[in-house]
Structure P
Amino acid sequence: MKKTLLIIAAIAALAGCKGAPEVSGVDADGRWTEEKAWAWHEQQGWRSGCDFIPSTAINQIEMWQESTFDKATIEKELGWAKELGFTTMRVYLSSVVWKNEAESFKKQMDTFLSICDADGIKPVFVFFDDCWNPESEIGPQPEPKPGVHNSGWVRDPSDSLRADTTALFPVLEAYVKDVLTTFKDDERVLWWDLYNEPGNSGYHLASMPLLKNVFKWAHEVRPSQPVSAGIWYGNAELNAFQLDNSDITSYHNYNPVEDHQAQIDSLKNWNRPMYCTEYMARRNNSLFKTVMPMLKENGVSAINWGFVSGKTNTIFAWDTPIPSGEEPELWFHDIYRQDKTPFDPEEIAVIKQVNGVE
């Protein structure tokens, strides 16, 4: 808990003041005013859901490219989410797929949104990501490594592209602006998560230029939905920029409920609606039965990592591979097996109760 409070204190010291609000509800830099953010939140209400990828996809590319887009599995698994009372899903996009098949990619997004809409789910879409494997390409993706957490997940953009920002950033700008412009008034989209865990994988402040640019690009399009980038246990300067430019506050916390509550109490100083976009790691004592009710009590929308156990291997812990691939006694993430058997039926009861589902 001390670590959390120190990080938040450092962020508070670094966060700057924004310019005077305009009547439109958007300040001079393109960020929503507090009033506009809370008005949006009143309309949307408290939501819960998961970081979602279909169990048949190992990474963002396999989910979205036309050759492997698995509509049937997405429909089935989102139907299970509806039964639990989930009303949002956080979903990673792919600049690689857009670069190679932009129109097909946007068509897949539209199909996904239609499936979500039929189940009363409004997704959050994520653009960039600094986590896991450094390189990626379109086409057939690797098979999972037995017992290895997220063995095929990929950073976006690839590490090898990052040195030449003169070549890279115009492509990424076109990607972000094309997707945002296409869906900027689509009421099926809840909000846009611009960058997952900037500075992870040892990038630290090297991620700041892309972070600043993706906010700039998003503010230039200025979608009707809010934009944000969630803070995590990373660099305080990056976190300060994220908090100071996001329309709504989002963050990750995989710690026990007491630490998590302390972080919420600190983040209330930013006076924005809050989304926890990653939580629930059983080994870490971040649990549905303790954290999810606390989040609802605080009015913080709750998105846990993982839904149906599949090719991402997120039932295995980040740093504890099981080479045999044998299912661990205690799952790290995820809720269901692919036959819909839950890891823990008591968790299903908790989720339904918190979501107000019979």
Structure Q
Amino acid sequence: MQERYHDTNALWRRLKKNKAAVASLFFILLLIFIALFAYLLAPDHTPFADRQMVEIQARKPGYSQLFLSVPKNDHVKEVSFFERLLNGSNDRFLYLPINSHHETGDTLEVQRFIDEDTSFLQRYSIAEITQGHPDQLPNHFITRKYWLGTDVLGRDMLSRLMVGARVSLTVGILAALISLCIGTFLGAIAGYFGGFADKLIMWILNVTWSIPTVLLVFACTVALGKGFWQIFLAMGLTMWVNVARMVRGQVLVIRELDYIQAAKSMGFSHGRILWKHILPNLAGPLLVLAASNLATAIMLEAGLSFLGLGLQPPQPSWGLMIRENYHFIITDNPMLAIVPGIAIFLVVMAFNVLANGMRQLAIDK
């Protein structure tokens, strides 16, 4: 245990020398934190950050709007802290954009905002709005700032981006795990046993390798259907090839080493030799491939969602956000499509830089 502790410290000291890899690691950790607590951190805590307000659609970053919060007539179910953490919570109020307000006795008169040139007068009972507590009326006037603007349906872009981080990371991690499991299993079998098993697995690998990954993912998505679970299954079932090729090559070398031959002579089972003596030596290369595959999976998910074959509305996805707002690129508000694109670029670059740093550690070792 103490030896492993010292090995971890030495690994961290060597990694710290690569400033870009360390910065990427902290950026990824920050992104994971945001993804885990997205519904607690995001201004829009509704499920999928889907609070739509068409009156303020396609607003630029930094836009502010005054709202009147009116209690909903329908009963809104209370949710626990963990339910809100996982899925968000529905609004208990309707948020109506207004320009101004004026109290006249027991009546509240507001100028409902429609657009910059249009508004209309609307009256509300103060008692109904405050639910019998007139002194709380000032609390029902809320000014909100949309730091990244609003999309084509008037939803908060910052909230959609934060919740979308959870979707992108989850799809990437699950797809990378599936590809690692399949690739490691098949590569280890092919490299360790050789013979017919090796020839069969290599034939499957070469056939899969000959088909462009994007087309293969398209085919799997069409066969499995559109949705969250289908997308990472499709990517995981197509990204295992490079893992299997790497594992097979490493196992071919390791199985000829003296300590493996000694383990065979002592009568150890093939499963024990593979699990306890060969695969632990592949942890480093597999971590590097996992980081690289995760970046690839995030890119593929964004591409599929942009083409309409990935996640479906109202689920927030960075690729879907670009699809919904890409026509604004030629208008005066291109940030609606550029912001999720920048998010994809930063995350993919962070994982690739971290993978390169880890690869360099393996080489220096």
Structure R
Amino acid sequence: MKITLIGPTYPYKGGIAHYTTLMYRALKARHEVTMVSYKLQYPKFLFKKEQKDYSNKSFCIEETQYLIHTANPFNWLNSAFKLKKMNADVIIIEWWHPYFAPCYYVMCKLLKKTKILFLCHNVFPHERFPFDRILCKMVMKQGNYFVVQSHLDEKDLLSIKKDAKYVVTPHPTYNAFKMQNLSMEKAREQLGIAASGQAVLFFGFVREYKGLKYLLRAMPSIKKRFPHLQLWVVGDFGGDREEYMEIIEGEGIGENVRLVEGYIPDRDVEQYFAAADLVVLPYISATQSGIAQIAYGFEKPVIVTDVGGLPDVVEDGKTGYVVESQNEAAIADAVVKFYENQSEIDWEQNIRNAAGEFSWETMVSRIENLLQSN
């Protein structure tokens, strides 16, 4: 097929940009693909932090066309004209936030003779706001096909487009961060972690819905069983940083929590996952998570909460544990159980056994079947 893929890619930062690059490569192996990204993704008044990272070109797609200015209606018209001239069999648009609704709505209207597939990272935004449902519905109505990556998103999609033609397929594994093939021993040496110590990782942007507070409040119980265990919190805090600092001080866990604040460049991701025994996602709400799939890329088990699509990607007791959301006691019990059963369960082999379900090739095959069946 002749495919145009629209989404963020290098030099844009973050998990969706990484996803776009890996999706492009998987599609490109079997089809003719044109990569289209943004002249401007978010205006600075909406996203004040740096949006781009030029330091590592491993996720670069050299032939990317940076066409779309998401805040300029005149550009939408011009971009739609250029997309139409590409004469694609299908345009795949990555969707994750209603901010893009006006831009994509206008472009899809102008491209009405071209098949449109929305690849949904989530149908509705993680942090809801007034009128978001109306904006999402307005855009989803323009799509011919949909890929959703959790049963929660399936339900959300059908709530605004009952006749949607779609496929449910899990978020594929991020396997491109092994840039140095660091051993656990070498990674721990770099980070100053004892070779025989316990290291648990929370990774990514710290937002309220990610439930870090519950993991921090679980730490005193974990500490009773493993006094020297280290929880590594690696990522960029939002405006409520002080709330987390107060919890750390109040729970008396300062010696057990290591903070690495700020955006982590792609080349530095590996050392944190390679050094960890276990990755914890104590989310309050979620559709799916790229963090779990980065962990699987390093064959690391995960503890997730029973929200959204997170339980869909964990085989409880084999590739990790599923626990009740907003329950610090359940999180603590799971961490302790992991270490007590560490030598009895072959976590790495179990994750390898599940790899086919989470491969990019599987994702592409399911997209092909969706398009061919309709």
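Only the coordinates and a few stated rules stand behind these numbers; no lab work does. Everything numeric here is computed off the predicted structure, so don't read it as measured data. Cβ atoms are built from the backbone, for glycine too; each structure is taken alone.
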Q) Comparing structures P, Q, R by distance in nm of label points 7 Å out along Cα→Cβ at positions 168 and 200, which one has the largest value? A) Q
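Can you rank P, Q, R by Cα Rg over 2.2 N^0.38 Å and just name the one with the largest value?
Ranking P, Q, R on Cα Rg over 2.2 N^0.38 Å, first place is Q.
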